[in-house]
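Right after this note come the structures.
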Structure I
Amino acid sequence: MNYPPRSRMYELFQILQQQIENKYGIPVIITDVPEPFTGDLDGASIYVDIDEDIDSALFILVHLFGHTVQWSLCEDARRIGQAVPEPTDEAFLKQLRIYEEQACRYSLQLFHDVGVNDFDQWLSDFAACDFAYLDHFYRTGEKRDARSFWKPGQRILEPLPLPEFTPRRWKSRLSGIVL
């Protein structure tokens with residue numbers, strides 16, 4: 001995998017965590033997240049597993065921020081995010097793709113809002129990997145190493161301006177999909 005330097009990722013994790021907590025009022029909790037999850041959200045807080053590598057932790061942080069925005073604005077987004085993982089139909093997978101991409105586009109905007117414009121390819125590649133994993137899991141029920149779906153040079157996502165939103169606690173997604 002082609003990653004930016006780990007030292008830069010640590011720096012950005014701190015910057016983005018502060019932005020999420022201070023500007024948006026969403027606590028970021030670094031904790032032991034129950035298997036098989038690597039992070040969690042409830043609409044008002046973001047949880048990142050303490051054992052994650054910095055590249056995964058950074059993606060989880062910004063991706064769950066994107067989902068938090070979605071959950072604050074749209075009941076359908078909460079429904080998709082809390083769906084029970086099982087093989088499903090094409091219509092749901094299409095909705096899931098839109099949901100996942102929108103969250104990543106909000107994530108990309110978060111990077112841009114703090115002046116970081118050199119992570120677009122990294123985030124786009126990670127987003128494509130994440131969705132490929134989910135698509136495979138929903139189609140087959142098989143859990144593989146998510147990194148086995150990594151393909152560099154994916155289509156670069158366009159940032160999506162962050163709308164005004166008010167974080168609101170819903171239920172944890174521990175009973176929902178593996179995002």
Structure II
Amino acid sequence: MWDLNSTRLKELLTDLDEEAYFALGASEEKMPLVIAGGSAFILHEVTNRPVTHDVDILNADSRLKGIIRNYPELNGDIAAFCDAIPYNYENRLVALDIVTRAIGYYVPSLEDLAVMKLYAWRPNDIADLTNPSFLQQIDWDMLEHLVFNDHEAKASCLSERRYLEMVATYRQYARTWRARR
């Protein structure tokens with residue numbers, strides 16, 4: 001296991017970018033790579049969690065797949081979680097402020113990440129979603145839109161039962177934490 005704090009995460013992403021630049025060359029547009037999970041919370045700076053053990057890659061340019069395999073800290077196989085992120089998350093991606101030459105790094109919006117965490121609802125997810133910094137920055141109206149709009153979380157979820165469980169978790173979460181921001 002690796003202990004990746006904010007500094008080490010950024011170094012890792014810079015190293016990946018450098019390898020991609022030398023292996024694939026320069027292009028007019030940077031190759032997109034979307035990071036999710038605990039790493040995204042750390043990079044958004046909205047968690048008390050000092051470290052994560054891997055970098056979950058939600059989506060990456062196909063040209064990067066071979067290079068990603070060279071980094072055991074990078075988890076490039078989280079396709080199984082794609083039904084836990086709202087359908088149109090790409091429209092709300094946040095670019096990371098990391099100087100790069102080949103890769104454009106992105107994280108989902110806080111609200112999209114919250115939906116993913118509401119589906120999982122493990123101890124780390126609960127800690128991330130109840131962190132005071134996160135609670136101060138979350139747009140509750142947007143989160144509610146993503147949870148209940150037919151074209152967002154419901155559209156991406158493969159199971160009605162799984163979706164309804166997430167909605168129940170959201171309702172309890174909102175009742176408990178919305179007023180505390």
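Of structures I, II, which gives 3.0 when distance in nm of label points 7 Å out along Cα→Cβ at positions 10 and 130 is computed from the coordinates?
II
Work out relative contact order in percent (Cα under 8 Å, 6 or more apart) for each of structures I, II, then name the structure with the largest result.
I
Taking FRET efficiency 1/(1 + (r/R0)^6) of positions 90 and 106 (r between Cβ atoms, R0 = 25 Å, to 0.05) as the quantity of interest, name the structure among I, II where it is greatest.
The structure with the largest value is II.
From I, II, which structure was distance in nm of label points 7 Å out along Cα→Cβ at positions 26 and 114 = 1.3 calculated on?
Matching structure: I.
Ranked on FRET efficiency 1/(1 + (r/R0)^6) of positions 82 and 154 (r between Cβ atoms, R0 = 25 Å, to 0.05), which label among I, II comes first with the largest value?
Once FRET efficiency 1/(1 + (r/R0)^6) of positions 82 and 154 (r between Cβ atoms, R0 = 25 Å, to 0.05) is worked out for each structure, II has the highest.
One of I, II was used to compute mean count of other Cβ atoms within 10 Å over residues 34-41, and the result was 25.4. Which label is that?
Derived from the structure labelled II.
If P(r) over Cα pairs in 10 Å bins from 0, in percent computes to 10, 41, 40, 9, 0, which of I, II did it come from?
Label of the originating structure: I.
The value 25.6 for mean count of other Cβ atoms within 10 Å over residues 58-65 was derived from one model only; which of I, II is it?
I
When helix-only ellipticity at 222 nm (-39500 (n - 2.57) for each DSSP H run of 4 or more, over all residues; to 500) is computed for each of I, II, which one produces -17000?
Working through the options, I get structure I.
Output the label of whichever structure in I, II has the greatest value of mean count of other Cβ atoms within 10 Å over residues 122-129.
By mean count of other Cβ atoms within 10 Å over residues 122-129, the leading structure of I, II is I.
Rule-based calculations on the coordinates, nothing more; no lab input. Remember, it's a predicted structure, so these values are computed and weren't measured experimentally. Cβ atoms are built from the backbone, for glycine too; each structure is taken alone.
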